[in-house]
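Quick heads-up: structures coming right below.
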Structure 1
Amino acid sequence: MEIANCSRCGKVFARNFRDICQNCHQEIEQEYTACADCLREHRGMTITELSEATGVTVKQITKFVKEGRISMVDAPNLTYPCEVCGMPIREGSMCTGCRDRLKADFSSASADLESRSHMANANRTYKITDR
């Protein structure tokens, strides 16, 4: 049996397959039930309205959405913030703008690395005696 501290409340518990204790797990399930029930009654809620109505943090609601527990199909106005810029999004962890900027930065860094590698290889000369 492995002993660990709950990542949510800090209490010591016998770890099974979760990083949180049984009490915190039950609290999260209650929060999920409250969110799901509220969304069934009020489909057009935003994430901040849902948070205010249920008392569940925006971070926890976002986690429910990312885990697939709260369906975005059933909640047309439900968006959560992009992890980079904070712009409202409905899927993934980054908005399209941040994702495109990341791809462009990666491509330019890759091209720069490739050109440096090519330049380093172009300046090398070998003599027959170097074998």
Structure 2
Amino acid sequence: MTLDRYQPYALALLRIVTGLIFMEHGTQKLLGFPDGAMAGAQLMSLSGVAGLIEIVAGLLIVIGLFTRIAAFIASGEMAVAYWMAHAPQNFFPVNNGGDSAILYCFIFLFLVFAGAGAFSADAARRG
């Protein structure tokens, strides 16, 4: 018995959990839930557009619909967020607060190449 046969399910779990947590960043920015420092962004601001991307791409990633496209956009957003907001503060990600942006960027980049895995609308569309 090898663990390889569970790979599509582990990929689905990674996709769903990452998408849900990513969506939470967007709901905090645009809906003020959960309450936090980033709550209350205006939709047409840079933070508001980021929140919209986080909600929409996060939802698409959770349900596994257009996963590769949504993950590509989300990965790009996280790269921009890191270089605009975090990198100028300090060289080291642990000191500039950008470690989560880096992780999101590379998890989403992985999903671009790996696809959605099991339990996804993309898989259901393929039959």
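None of the figures in this text is laboratory data; all of them are computed from the coordinates on show. Predicted model only: the values in this text are computed from it and were never measured. Cβ atoms are built from the backbone, for glycine too; each structure is taken alone.
To test your reading of the models, identify which of 1, 2 gives 14.1 for mean count of other Cβ atoms within 10 Å over residues 22-29 when calculated. Answer by label: 1. For the read-out Cα extents along the principal axes in Å, for residues 14-69 alone, a value of 40, 18, 16 was computed from one structure; give its label from 1, 2. So the calculation was done on 1. Name the one structure among 1, 2 that relative contact order in percent (Cα under 8 Å, 6 or more apart) of 27 was derived from. Checking each candidate, the match is 2.
Can you spot which of 1, 2 the value 1.9 was calculated from, given it is distance in nm of label points 7 Å out along Cα→Cβ at positions 6 and 54? Let's see the in-between values first.
On the way: 1: 1.9; 2: 3.1.
Of the options listed, only 1 reproduces it.
Starting from the value 79, 45, 19: which structure in 1, 2 was Cα extents along the principal axes in Å calculated from? Let's see the in-between values first.
Numbers: 1: 79, 45, 19; 2: 47, 30, 22.
It was calculated from structure 1.
-21500 is what came out when helix-only ellipticity at 222 nm (-39500 (n - 2.57) for each DSSP H run of 4 or more, over all residues; to 500) was calculated for one structure; which of 1, 2 is it? Here the read-out was taken from 2.
Comparing structures 1, 2 by mean count of other Cβ atoms within 10 Å over residues 30-37, which one has the largest value?
On the way: 1: 15.9; 2: 11.8.
Result for mean count of other Cβ atoms within 10 Å over residues 30-37 over 1, 2: largest is 1.
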